[in-house]
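In what follows, structures are represented as structure tokens.
Just so you know, all these numbers are worked out from the coordinates, no wet-lab data involved. Computed from a predicted structure; not experimentally measured. Cβ atoms are built from the backbone, for glycine too; each structure is taken alone.
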Structure I
Amino acid sequence: MKALHAYVRPHHWPVALGLLCALVGAAGGLLQPLATKALVDRLASGGTIAGILIALTVLVVLGTAIEAFGTYVLERTAESVVLAARRTLVGRLLRLRLAEWERVPPGDLMSRVTSDTTLLRAVSTQAVVSAATGAVAFVAAVVMMAYLDIVLLGVTLGVVVLVGGAVALVMPRVARATERAQEAVGEISVALERALGAFRTVKASGAEERETARVEAAARRAWRHGVKSAQWEAAAGSADELAVQLAFLAVLAVGGARVGSGDIPVSTLIAFLLYLFYLIEPVAKLVDAVTSYQEGAAAISRIAAVERLATEPSAHPGRRTALSAPASVRFEDVSFRYRPGLPHIHHQVSFEVPPTGMTAFVGPSGAGKSTVFALIERFYEATGGRVLVDGKDVRDWPLPELRSAIGYVEQDAPVLAGTLRENLLFAAPGATDDAIRDVLSRTRLDTLVERLPHGLDTPVGHRGSKLSGGERQRVAIARALLRRPRLLLLDEATSHLDAVNELALREVVAEVAGETTVLVVAHRLSTVTGADRIVVMDAGRVRAVGTHEELVDTDRLYAQLAATQLLAPTR
């Protein structure tokens, strides 16, 4: 309820207006049985009924119009609640710490933004107003029925309480079934994201039917829980009509006897029966409100789970530091593991990188090379020791300011859906056309732009599917260079390039290293033989530091790597 109130609170005035309109509509309905009683009494006395009929017509039309306007206000407000929830969730998801993002499947997180927030539409406004108007109308109708005949009211309430008790037992089952159905919808998103994220691999492996079966299994689980929820909802939804029908039969029997004995006139019995049928709507509203709340509670619990995940500070645009000089980097006895209970990735790693120049990190797979970059970017926090940039612990840097000084090219060089221009400007939205042309020339993308039908404004497809692997890698490098970083991190930045483009890019990196600090992770030693220093890592430790020539002579592991790649004689 507290979470629901937080969503509704900013929209309390529209909700209040919708509630007022609903109450006016309910009041119009409450007056109709009394007007009918007056009409029957007028007929019995031989009087004219034209005035009463006109008043009834005006009452019906006016009440319906006001109620329709209130419904529109509530539906519009509900959409605003969903929009606000989605905006908040998306902003939070993009600020999640990397460890949290890797722990929860992205498909499940996406389903919370889409399907779960949709359930807020009903519970946030309509259910609140339905509960309020249903309760008010129910109480008002009971008061009017008591005014007409207290005995018939006792018969009615006895039946309603009996059926209402049965409905109360059903509602927890609706909640459980709905929550499981929503979890299954999240599983569908996870299965789809898995298959579509590796679309070519799925096709190349002939795995279409297997992946279809995986998604279908999740869909069947969602169907099964959805059907179970529908069963209980149907039982609860028909309870109001059952209560009124049973009460009608009981009132008809008792009321008929009271009319026959002369205790009440027939007009009173007619008015009472009209109130009885009038009760169908407020009781239905109460049942719908409780059902919607059960469904919404399941959605809110899943949304609240996202809100409990750890996030980074708000990512306002990073303010560039007053310094424009290249940054220095130092690791002091750094240890790191992803979670307690897992083995350490780094064991007291120490090295120093002075401003400018190129420093390469080499070693076997799993040595912890890419983790160096993740710790510099503060994707993860070191569990021991310190990571310093410009002599300052990265934990003491404002996070946006730290990252604004860094250009980073990931190992798989992701390209986003959109145009080539949008991808280039992604990290530097204020870059000029001259800066773009310079970067395109340096990364040899200018010839690609000339071939594209719309130049820089050509869409590159989902994840850059319309570009080759080498072109995607060059786009990622150009994007990082366009930011004019003080510290450039290149993680296997040339792995997809042919020999000609690799050589050209090595020249670009060497040129950039003269004006900024460049850190490179490389398996292909040919790209880093000219580095100012090479840090050799093995099993999460720094094994040696030196130039290519020094390490070939002094470090056995590096010499073996170089010999394997024909860059040094076998020792």
Structure II
Amino acid sequence: MEVLVIFLIITAIPTAIGLMKIFEKAGQKSWAALIPFYNAFIWLKVIEKPLWWFIFVLIPFVNIFMLLLFLVETAKTFNKNQLWEQGFAAILPFYYMPYLGFSKNESYKSLSERTKFKKSKVREWTDAIIFAVVAASIIRMFIFEAYTIPTPSMEKSMLVGDYLFVSKFTYGARMPNTPIAFPFVHHTMPFSTTLKSFVRWISFPYYRFAGPKTVKNNDIVVFNYPDGDTVALNYQDRSYYSLVRHNGWGNINNPDFIPPQGSLAVGKVISRPVDKRENYIKRCIAIPGDNLEIKDQQVYINGKKAKNPEQLQYQYFIVGKDGASFSKKELSRIDISNDDFEMYNNSFFNQGFHNYIIYGMLAQCYAFKEIPESSYPYLGIIILDDRNAEILRHNPKVGALIKAIYKKGVTNSENDIFPFDTLNYKWNQDNFGPLHMPSKGETVNLNLKNIGLYARIIDPYEGHKLQVKNGKIFIDDVETYKYKFKMGYYWMMGDNRHNSADSRFWGFVPEDHISGTPLFIWLSLNKDRELSDGKIRWNRVFSVPK
């Protein structure tokens, strides 16, 4: 925040001083340039534009665009009609406004005195494109942004193929960390998987403008992926930290290393600022100050059962009866997508279930231990909400339908559950916690057991150097056993509980990662169907996600 204030001061003061001299040259009182809002009123007289423009000066974020427009129009009053001159006025007003105001070679011209300037067709198109790009970029940055649902982690509340507008102002618009970037793209240039779309010549710290709402429990929230501060460019769809846990830091930071989980070399490892990390959309389960616990899939907040989304989904094991099988088209008729169903043969399950039994991952998996080859030759894993589970239970083709529940005290064999410490925290995605959500200004006592819970908060999120040496904890090279949080932290989970990479796998979401919330779905396409067979989900068009 201090860096941002300093930047604004060193740019705003010379701009204002320059405007004072420009006002004076235009026959207006120079001091008027220093009075908020009144200066805009006088400025409109100087550039000879209609006074109703003042309405737009009062609209948050729209006034940013109006400021740029005012600067360009001011340049015109000095017969500065070339594109580069007007560009200087808009981009470097702290230099150009003082130059126009103090230079004896530059004189103010009223509209009737100005040299007639006829734009070429190329110039007209250039101006129009620049106008559209600047306006759209400001809207995208501060007001709302188009977004699409790429994965089934929020089904059935939100579906793959939903196109929606996300409100950036509901929780308060964020000042961008990296304001200099190629327009309309996120972190990578079009037609490239590695070329950055932004530069860090100017970097702002976290600052959020006041918004009409704060994040509440059960809100659907868009945020930047917390684990995305570091990325292996050839594995951008995977958590860098998960790759390190499975393969070792030295291997993943070797560009030529090929992980067993893939066929490509790791490639270059880069870092990304908060606003250029991947966009995720999940449901906020817990807010700062809450205590969270998951017991046999039921979430508890502060000791009370949390409200479950209406179409909450879990993984089930389905067995075809007497040789019956299930086609994907057949399941799509009851609104089960191809992504939610995988069929396997019996030999896979007879082998695979022994692993499940060894790890104790399923509460009722023993029912499958003695499956005869002839009786149940078709088995599958399917993702269902309560409604579809009930429908399938009554389907004559179904021999068994069993909900998958990870048992309490049984850890994930891949050690992918936060905080990745199976010795002290025997948690899994269905039995997790209890865990407290840190609040801004709250102090926590640190020890060697709980340091794993807060390591990423202290280091990458809040910018301190954390070390554990010889059984002692050091923050910024000072031995300490307390820490005061600078931000509040949230817990995000998908409604598709067994098919969602969420806080259970990477921990807390800092408040500076919160981007916005969905406004409405403007289009929804079912990728498993043709246009003539219900590809457009008309019932979802212009609906509000809940």
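One of I, II was used to compute distance in nm of label points 7 Å out along Cα→Cβ at positions 174 and 278, and the answer was 2.5. Which one was it? Value 2.5 for distance in nm of label points 7 Å out along Cα→Cβ at positions 174 and 278 corresponds to I out of I, II. Quick check: 103 is what I get for volume of the Cα convex hull per residue in Å³, for residues 86-133 alone, calculated from one of I, II. Which structure matches? This figure was derived from II.
Starting from the value 54, 29, 21: which structure in I, II was semi-axes √(5λ) of the Cα gyration tensor in Å calculated from? Corresponding structure: II. One of I, II was used to calculate distance in nm of label points 7 Å out along Cα→Cβ at positions 62 and 414, giving 6.0; which? So the calculation was done on I. Of structures I, II, the largest value of FRET efficiency 1/(1 + (r/R0)^6) of positions 382 and 486 (r between Cβ atoms, R0 = 25 Å, to 0.05) belongs to I. Using helix-only ellipticity at 222 nm (-39500 (n - 2.57) for each DSSP H run of 4 or more, over all residues; to 500) as the calculated read-out, with -7500 as its value, let me know the right label among I, II. This value belongs to structure II. Starting from the value 20.4, 64: which structure in I, II was Rg and Dmax of the Cα atoms in Å, for residues 110-157 alone calculated from? This value belongs to structure II.
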